[in-house]
Every structure is written in structure tokens, then in C-alpha cells.
Structure I
Amino acid sequence: MTDLKLSVLDLFPVSEGMTPGEALENSLKLAEAADCYQYSRYWVAEHHNTETFVSSATEILLGLAAQRTQRIRIGSGGIMLPNHSPLKVAENFLTLEALFPGRIDLGLGRAPGTDGRTALALRRAPDALATDDFGAQIAMLQAFAGEAEWPGTSLFSTVQAHPQGPLPPLYILGSSLFGAQLAGRLGRPYAFAYHFSGFDPREALDTYRRHFRPSQHLAEPYAILGVNAVAAPTTAEAHELSLTGAALALGIAAGRRGPLMSPTDAREWLKQMEVAPQQMLKKAVIGSGEEVWAGLQGLAASTGAQELMITTHTHDPLARRRSYRLIAQAAGLMDAPAAESTAAAGGV
């Protein structure tokens, strides 16, 4: 058993030829599998106005995932707080915590998780797009939940989120140094989105540690690193499967919002765009389960991350679940007999 924690980040991807309902069910099956494979957390990321992902109703999906699992922590990776009323976010997560006590995480980000026009539709006012008050919104969320004091002149001092009870543990997410600094000042755990950020993860996590101030919530810094990974029985198959992720990364950069491509279609599209797959997968860890585990250990050692949150995009949902199983088995999260039993039962 490793001291390095491994977790799952899911965006509820839709593959070509798949209905939204099938995509939702496949991701919920991944939550069940992650629970069986002994991953620490299963987080869901909020996205809007895209055919690629169906994770827009994030809190509903968290409740369904929690209901279908037994042990694993379920959380948001994250809720994009500027898109929402802090009061409503407090109510949603107090409800989830009441239903599944001790198993819910509240990860908060400040990016919109979508394009500017959709962000305006979510926030309803142009001024809201121009305002960067993420820290103040976090304070409001805590105050609505009764975990922070309102200023004496606040209009909302008599407003309280229900059901009453403790908020789930709060995590600050980020893909730049802003989130690292804020998480450190607030004394909260920090999750850095290395899987898509252009910042050096070592710089981000070092920034977090330099700014960290112990709080009643956390005595020492705790850093999570998001990473793309694909594992398969052979290195060659893993690289073939990863073509889907390469096309996804290129599509995001090019403004394409369609479903995940098959490896065959992805290879052809990348060729047409004159982009080498390796160019889009520079930060991904790809190979056999043992190779991926070795790469993940190296990444954790070089950055000092205590936990890695793995994102895997394959066209075939069975290959995706198998990838997580192979990594878990290589990491010693589950022994070989348990892995074989799970695969034979259909968990892959």
C-alpha cells in the first residue's frame, strides 16, 4: 500500500456514437469502480455549453455517485463558484453532507468552466463577469453556512443556509498561481490542474507552500495534483488509446466541442491538422500499469504532491475503467486476486 494517495477526476465525457444518458451511466459506473479499486476520491468537474462533457448539473451527479458507492469520498473538482450564488452552493453541499456524512468534498474554482457568453448566461449580469471576488465569495459561502462571521453591517447577517450542519471539507482549485496563493492564505488544501495548466507544477505547489498559513482546518499544506494518464496491458495499446485524449486537447485549443473521437478518427484528424499526438500529450503519463505508476511516483516526488488526481479520456468507457484498475493494481491499492475478481464481475 502506497502513502501517495490516488484519486479520480471525471468530466462525464461523451464519446462519438454515445447518447448523453449512456455517458452519464458510464461515468457513474466509473465511480463504482473507483470505489472498488480503493481510490481515495472521485471528483466531478463543472462544465457548460459543450457536447464533450455532460457534467453541468454537478451537484446532482455527486449525489448519484455517492448513492452508488460505499467508501470513496465524493466531491466537486470543482464547483465554479463565480457562476453561482454562494448561498445556493452552501445549501447544496450542506444537503449532500447531511445525506452522506463524512464522504463529501467541496472543491471550489474561479474559472467559468465554459466560454464567455455562456458564463454571462450563468451569471446574468455583465458586471459579474468583470468582478474577481473569488475570496469574498468563499467568505460569503462560509458565513451562510454559519462557519464564518458576517460583518456587522451585512445585509445578509440574518440569512442562514439550511439544512444546518457542517460544510464538507473545502478545497481551493486552480490552474495559475492565484489559486495557490489564496489556498495558502486561507489555510486550505490546494488542487492544481496540472493536466491542462501552462504553469510549472513545482512553481505552483511551491507558491502554495510559501503562502500557507496554518488554520483551524489544516495545520500543514496539503497539495493535490491533477494529471492525465492512460494505462493499458501494453505500452503500444496505451498510446493508441491516448490518441483520443490528444484530439480532445487539440479540439479544446481549436474551439471544437464535439464528442470524444475514436483512436482511428483521432489519428486522422490530428494528421489533417498537422499536429503530432505527442505535442498534445506532453504532460500525460502513458503506458502499462507499472509504467504509469512509476511515472506518477516520479511526478509526485518532483513536485511534493501528497495526492494525484487522475483524469483519463478514452473513447471506450471499458478501456477507461480498465486503465484505472491497472494503475490501482500497480500502485498496490488492490491486490491481484481482488483485481481479477472485479474484472470478472464486469467492473473491468
Structure II
Amino acid sequence: MSGMIDVHTHYVPNGWPDLTTDAGPQAPRLRIESESEAMIMMGTKEFRRIRSDAWDAETRLRDMDTDGVHTQVVSPTPAFFNYGRSGEQGARIAQIFNDLALEIVAPASERLIPFCQVPLQDTDAACRELERSVANGHRGVEIGNHVGDRDLDSEGVVTFLQHCAALNVPVFVHPWDMASNPRLDRWMAQWLTAMPAETHLSILALILGGVFDRIDDSLRIGFAHGGGSFAFWLGRIENAWHGRNDVIGTSEYPPSHYLGRFYVDSVVFDERALRLLVDTVGADRVMVGSDYPYPLGERPIGEVVRKSDFLDDDAQQLIMRGNAERFLAG
């Protein structure tokens, strides 16, 4: 089978039931503007304009064929995670979106692979919704990189990740709920600076928080946006681990020891950044991702990988397909 596997895409259903009972007055809803356009609303506030490629399989498949993509992993839009609600409320919201996701991918289930969301704020509820979703056809789970002030090394999240490993379910980590202040609210700075930093921090939580020491390599976990700024600052982290082990030496080994424990996607938009990423984490740990269908994503999908002369044919094939096959295998 030929064609790329894109591990980082999102969906938004073409409408959903009223969520105000569970999510309050700022509950997400969809304001339909035409057959092909809609606005995601958070209460009365406009959040993001979307088009039918967010919910229509036929449109999505047409774009995939244009870009040479055979398979997409279709994940939730993180704005709908609602980790700030109770576990019961979060579970109801997750169930609604997970069931709607299956309807979106149903017309092309051999090419569109659904990943579910879970109420990560409640470990037991998250494990139950993961089991329910996988039984219904989801192939993996997308989680946010933190739950309030709790990072991925918090006990509840670690228990959930252990459950994913036991069920052989891949995990895709996406940054979300970035800080908001006057400095970050201009120029889309939340997306341009805070999002890479949040992704970097979530990888640090697994390494320096000792999570990789507690969970064996059966856990298949990947990070969006090229792992954020992690690749660029690995040397700084390594230096700090050796120089101030009294402060950050919670991991059993230096940070570089854990490079083979996680995947990252290729959404870095520049050959120089991709070279650093491949040099740092390895060509066997990078997977094509696009952030489709959002305007800050890469189109044509996989273009930087295809045009990067430093990649030989074997490395290109790993990044375009082979690594994702391994990540998704179950």
C-alpha cells in the first residue's frame, strides 16, 4: 500500500446537542453559516471559523488524494476537552464527540482512523471512556498536555497512560489551554510561542517526572507540532540534568536516554527545523502530520518531508508511512 499516513488531523462535527448543562454558559456550539462554513462559538464568543473539510469525509478524502495521503488519523479538536468540568460532565461530553467522530469517518473507515477523547480530569472515567470508545471502533486517544496545573507526570495521568499501554492503545498528545495575557493575546502568540513551549513541557514531564521509568516501552506516545521546542533545547536540558542533578535529577537517566521512547510529528514547516528534529530524535521517530484542516497546518501535506534533500529514500519512507504504521499497530 502506498501513500502517506498523516497522524495529526482534527475534526469538528456538523453540530452537536446542547452542552450547557454539562459545560455551562460558555459551552461550545456551532453556528452554521452555510452548507460549507460554520463558526465554533464558545458561549457568545467566536472561537474559530471552519469549513466542511472539518466534518465532511468526501471533502477530506479529495484533499488527501490531492496531497498523496492514503490515511489520516482523525482526532478531536482540543477546545472540546473540557477538563475543567467534573468527571461526570466531561465523560458525557467525550461520549457525544466520540460517537459523532465515528459517524464522520464511517464513509471511509479504511482511510480515516478515529482517535477518541477522554475526561482526563477523572482517571476512572477516562479509563472507562477509553475502553468504550475502543470497543466501538476508535484506534487511539488524543489527550491534552495538562489538566489544569497537573502535568503528564501526575498520578492520575500516569495511571491512565499505564492503562493505554495495557490495552495497546496509542496516545497522541496535543497542547491546549495555553495561558492568556496581554503579551500572548496579540499576534496569535499563544499559538506561536506558548503552544511549542507547552509541548516541550509535556515531554519534560514524562522524562524528568520519571514517567518513562515507571512505564515500559509498550506505551506508544506521540507529540504534536514536532515536539514543540524540545529538539532545540535538548542540550540545555541535558546540561541542567548533569549540572543541577540535585534539582532536576528525578529521572533515572539523563534526558537523552529517553529519545527512543516517543514519537513526534513533522509539522515544523521548514527543512532546517526538520533536519534538527530528525538529527535529535531519529528518522525512526518522526511521522508526517499536518494539523489539517486548520489554516496554521501544512498544505500540501508532507511537503517539507518530500522536499528535504538530506533525507534518503529509506528515511523518507519511514517518516511518510513506516513509523506511523508502527505507532498505530495494535
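Tell me which of I, II gives -13000 when you compute helix-only ellipticity at 222 nm (-39500 (n - 2.57) for each DSSP H run of 4 or more, over all residues; to 500). The correct label is I.
Given a value of 19.8, 63 for Rg and Dmax of the Cα atoms in Å, calculated from one of I, II, which structure does it belong to? Only one of I, II returns 19.8, 63 for Rg and Dmax of the Cα atoms in Å, namely I. The value 21.2 for mean count of other Cβ atoms within 10 Å over residues 177-184 was derived from one model only; which of I, II is it? Answer by label: I.
Given structures I, II, which gives the highest value for FRET efficiency 1/(1 + (r/R0)^6) of positions 137 and 201 (r between Cβ atoms, R0 = 25 Å, to 0.05)?
Largest one: structure I.
Here distance in nm of label points 7 Å out along Cα→Cβ at positions 249 and 273 was derived from just one of the structures I, II, and that gives 3.5; the source is II.
Taking Kirkwood radius over Cα pairs in Å, for residues 89-168 alone as the criterion, the highest value among I, II goes to I.
Each value in this text was obtained by applying a stated rule to the coordinates, not by laboratory testing. It should be emphasised that the depicted structure is a prediction, and the values quoted were computed from it without experimental measurement. Cβ atoms are built from the backbone, for glycine too; each structure is taken alone.
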